[in-house]
Each structure stands twice: as structure tokens, then as C-alpha cells.
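Read-outs throughout are calculated quantities, based only on the coordinates presented, and are distinct from any laboratory measurement. Quick caveat: nothing in here was measured; it's all calculated off a predicted structure. Cβ atoms are built from the backbone, for glycine too; each structure is taken alone.
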Structure P
Amino acid sequence: MFPALLLAFQLPFSLPDLLEQWKSEIEARTFNRIEILRIPGDPVPAEDRDVLFSYFSRPDFAQSFARTQALTFRYERDGHNRSLILLNLPRLQSTQNSLPSLIAHELGHLWLASLGLNPPPYDAGPGACIAIHAGDIVQHILLRAESDRRSIPWRDSYIRDYSAAADTFRTQAPGGAGDNCFRAQRLSLMIDVRTGFEPHSFPAREDYLASLALQDPPAEAIAIELIEALSSRLSLDPADYRACLTLAFEAIARLLATPASP
């Protein structure tokens, strides 16, 4: 996939004003320009090509990217920091989500980093995806709260995406729990839906959560328990943030130590 990425080209796009303002604030705080890349489709800046190539050559990273709609990629080389928002166009085109809502989400990750609240370090190997999903569990709650504070719309896009996924579950036999990465990702998704949307806030919410729970029954109880623990502790305070990351890692470890079938 990566060689084609370097040669691809598509027209640039502009950000909504609210997102452009947030992006500019983050860049001003970090003295670091944020690049947004649609993959495939946008030529990769020359200074980023060898770094991205090395990461996409790793099966664990390539698989993690293939499973997500977007991710934030940050690295430092020779004292120079780079922040890239990578948008997975094939994955995005199979969902009902929108570019602005995904970009807002990834800007939220960069905003947290600009406050010193970094995700767990990415170390290539079997545990890499676990670190990604543990970080997401905590960071998604905080960045969505900030999006609300800034009046940046995101819920309608995710409602469309979740509703489409719920429709798919209705027409397909339930899948299995999957590997450890899928189980951790599903736990993160359960927490996203529960914390981002009130009960019955959209018609498919309960059906979608029930379908996810059917795939991996132990995950539902662990998700509910973790949400309760985070609600009493999670904040932008660095000590609270680190403690909540520990809680997320512990919850994922409990899940993966529990057989998927009751």
C-alpha cells in the first residue's frame, strides 16, 4: 500500500473554521505544524516518507491502521517534532463517518499531547495494539468533552456510523471475540458508545451495545466497571490521567485473561 501512497494525488481540502482554530492553537502551543494526510490520496511530505515507510513496513502497525478510520502519528527526529493525522480512506468509505468529525477527533489527541497528556508509548510488537486501545479509552472521554466545550459537532457523524454497524449485525451471524487486539478494541468501542451517548439517545444504541456484548460477553461487565472507576477520577490533572491509564491497562488485562465464552 505504501508505495502507491507516495505517488497518489488528490485535491486538497479545507477545514471548517472551528477545526482550523483548534489546529492553530495546538500548533502555537507546540511550535509544531500538523499535517493531515488521506491514505491513499495525499502525497507524503518528503521529510516524513522514510519514517512512515518504516512504520507501515511493520505488520503490527499496518494491521492497526487497517482496523481504524484515523490515527495520530507523532515522532521526533534530530530534535524536530512532527505531528501527522493519518486518515484511512478505504476504511472511512466503508463507514458513515465524516472527515471533519474524524479530524476533530485526532486534533483532540494532539490537544491532549500539547497539555503533556501523552498516550502510552508505541512499542512495536504484540502489545502495541493494547497500548493504543488503553490510551484511547482514556483519551476519547477527555477529547470529546473538549469538543463539546468548543461546540465542535461530532455526535451525528458517529451516530450514523454506529447505526450502520448495528444494521450490519442484524443481517449477519454474530462473529467471535477475535484476537487480543480485537477484544481490546471492542472494549474501547463499548466505552466510547456508553460514555459519548446517553441511554436511548439514538435508536440503534442499545442494539449495537447488545451485539458487541454478544460477541464477547465478559467485555460488557468490564466496560461498565471501568467507566464507573474513570468517572470518579479522570481529569486533565497529569496524576489523575496517569492513574486512569493504569486502570485502562488493568481492565484490558482482566478481559484478555477471561475466556470470551461464558
Structure Q
Amino acid sequence: MYESQSTHLNRLGNQHFSRGFYTDAYYCYARALEADRQSGDQRALAMTLGNLGNICAVSGRRQQAQTHYHEVLEIQKILGDDRGISTTLANLGNLSADAGEWERAQAYYLEALDLMNEIKDVAGKAVLLSDLGLIARETQQFDQALQYYHESLTLMRRVDNQEGQADVFRMMARLYLAQHRYDEAIACTHTSLAMAERLHDELRMGGAWYVLASCLEAQGLWYDAVQYLERVVRVDQKYDLPKLQENIRRLHHLRERAAELESPHSL
């Protein structure tokens, strides 16, 4: 079966993206964009721009991501692609959430949710509900957040989204951590970690280790927190993730606290 240059490059980019190799993914998407501009294929162009937006978003290039998403949105509106529009609105919501713009993020998410309900996009709605849970958690609406997470998990099980379930359990762990409910937070994190390990997903494993380190740090268990954060930093280094330097500084701080506990002067 014939595969266009754009389709081939986007497929390669997606493979790199899923493995955490963001630089290689960006290179593939950028080449696909050149091909799409030349061919004039608007559907292919929308797909490539969406992928470029995603890669910019995860690598900390927010303004570039926003520009790509808005161009995608205009194309999708012309094409009448409601499913695509809902996905792009959710992506714009994610950008706003990453910047702590909770009201704007919620507005994007709710607009996307309306579309997903209309087209009966269960898989998309499952992820979006977890996003709304994040907004509720960050705005201290803990009961509402937990409700969103449980609804999200129900739909994710229906569509067999195991990656998404791992993410939601990690998000629930952070919710419990914010409430100082450490046993529940650790239990949810272990569930997320077990799912990530079954999927052989190092990035999600790193996310779970990060939350475990946070739980242990919050309880003053500095040495144990160091063990998990060291694993996080190794993942950051392997995939050149944006929070590498921030996590290295945090690890240095935790090591100092752990050393203080071991020092005879601290007795």
C-alpha cells in the first residue's frame, strides 16, 4: 500500500515520540511539514501541525505549540472535523494548564467536552475528564477532582486505555498527596507504577517515581526520597527532559537533608 512522504515521516515521528526521543520526533515532523506545504494536502497538514504542537508542548516551547495548534484549529474548522477540533481544543487546554491558567484551561476543556459528547468520543472524553480533574485539584476542589478521576477510569477501562489508567492513578496519588493522605497516595502511585512497568514505559515509570519521592519527602523520609528521585533524574537524562536541571537541584537538596540525618551533629 502506497504511503505518502508525510504519512511516513509522521509515523516515524510518532515512534520516536512514544519512546521519548523528542529531538528525533521534531525533525521528522518538521520534514513532514515541508512536504505538506508543497503538496497542499490540508488534512495531512493539520495532522503534522498537531504533532508539531504536541512535541513543542512537551519540550517546553509553549508559544510555538500554541501557534501550531491555532493553525490546526483553523484548518479543522474549514474541514468540518469535529473530532479533530475537540482534540485541538483539549491540547490548547493542556497548554493553559501547564502555565497555571486554570480558568482558560477549563474553558477549552469544557468546549472540547461538549464536542466529544456530541460525537460520542468515549476515548477522548476519558482523557478529558482526567484533565478536568487536574483543574479541580489545582483549584482545591478535591471532591470534584476525585469524581472526575473515577469517571475517567471507568471510561478508560471501557476502551482499554492502560496508559491512561496509569496516568489517572498517578494523578489521584497527587491529589491524595495534596491532602496529606500519604498511605492512599502511595497506594495509587504503586498501582500506576505497576501498570507502567507492564507497559515497559520508562517515562510513566519516571512519573510514578517522582510522586513517590514527593510522598516520602513530605514525610521527612529523605534517604528513601533520594533513591526514587535518582531514578527520575536518570530518566530525565536519558530522554533529555525539560525538568532535568530542576530535578538535579532538588536531588542535591534531598541528599543534603539525608546527609544531615546521618551526621552525628544532628543527633
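Side notes on the structure shown:
- The greatest value of relative contact order in percent (Cα under 8 Å, 6 or more apart) among structures P, Q is that of P.
- Entry that produces -28500 once helix-only ellipticity at 222 nm (-39500 (n - 2.57) for each DSSP H run of 4 or more, over all residues; to 500) is calculated, selected from P, Q: Q
- Which of P, Q yields 15.9 [mean count of other Cβ atoms within 10 Å over residues 14-21, calculated]: Q
- Distance in nm of label points 7 Å out along Cα→Cβ at positions 78 and 198 derived as 5.4 - corresponding label from P, Q: P
- Of the structures P, Q, the one that 51, 40, 36 was derived from, the read-out being Cα extents along the principal axes in Å: P
- Structure responsible for 2.9, with distance in nm of label points 7 Å out along Cα→Cβ at positions 142 and 158 calculated and labels P, Q on offer: Q
- Test item: mean count of other Cβ atoms within 10 Å over residues 134-141 calculated as 17.2, pick one of P, Q: Q
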